[in-house]
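What follows draws every value from the coordinates through simple rules; no lab data is involved. Quick caveat, the model's predicted, so the values are computed rather than measured. Cβ atoms are built from the backbone, for glycine too; each structure is taken alone.
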Structure I
């Protein structure tokens, strides 16, 4: 298995790729966040993915030419802000997520960034086994929890779509220059 990670060039946002990314992200999050959302709620849509591609913010990992994972990275105020991380379930454990995060680190460092940050939507109660697994993984990769913030304060439009109370757990790690 040969995996490659690269930014999706803005001019390559063909609908087939956009549709693949939307399907992957929504499929992965439907399992990881089962029971969080009201029925019919999806994590992303074609417009959101097209915007990420147009902004040069979407990384795609492929294995043997097939989409295996995606990650959105935007560098703002010297901080790489991560989102929309999704890895094809059949490719889990193959290091795809780590490769995506390493490429995001490289991009951020080249842009003069000094830290990486991500937010994880986490239910207040009951605990989520998937979010606990993610927490352990991010900590192994050098991230630390820096805050728990109100979802309503940052994303008020999402609160009414949730079935359970949730917070944003903010993770951050410094980058070596």
Structure II
């Protein structure tokens, strides 16, 4: 039986949710719109002030404000999303999520032991394995995955584990 053990922390949970949000095209479109349309309207107002009132100082203030909005607003949106992600979990859920995780591969199931309990996922419900720079995601649903931070693996060989899991997923697909 293949198995690994790793430590799961808050930053890993936030990373997974941010990765999902980055792939949400509708949300990305709204962020781009906020970053470009609002400053565009502000620049138009600044142009109006310059042409109609010949007020260069107000035009400069509005232009600077538009540029600052364009640069800073995505950072505030990201911070707000992180806050919402963290606040969407109760303290009890956080205690069950964070800590030492143990993953085992059996012939029938992917067995995931967390501080909150043990879950057995049948292999025909496991969708895929995604490899990222610092993480491996084993998707058990379209919007849910077992997130394995590569740097936090304490026991076991992550590469062998994921290759074996991929083989089983392909057989059950």
Open item on the list: Comparing I, II, where is distance in nm of label points 7 Å out along Cα→Cβ at positions 102 and 142 highest?
Closed with: II
Open item on the list: When relative contact order in percent (Cα under 8 Å, 6 or more apart) is computed for each of I, II, which one produces 30?
Closed with: II
TODO: Please state which of the structures I, II yields -18000 when helix-only ellipticity at 222 nm (-39500 (n - 2.57) for each DSSP H run of 4 or more, over all residues; to 500) is computed from it.
DONE: II
Task: At a computed 39, 37, 29 (Cα extents along the principal axes in Å), which of I, II - done: I
TODO: Name the one structure among I, II that Cα extents along the principal axes in Å, for residues 38-93 alone of 60, 13, 11 was derived from.
DONE: II
- [ ] Compute mean projected area of the Cα convex hull in nm², for residues 86-157 alone for each of I, II and report the one that scores greatest.
- [x] I
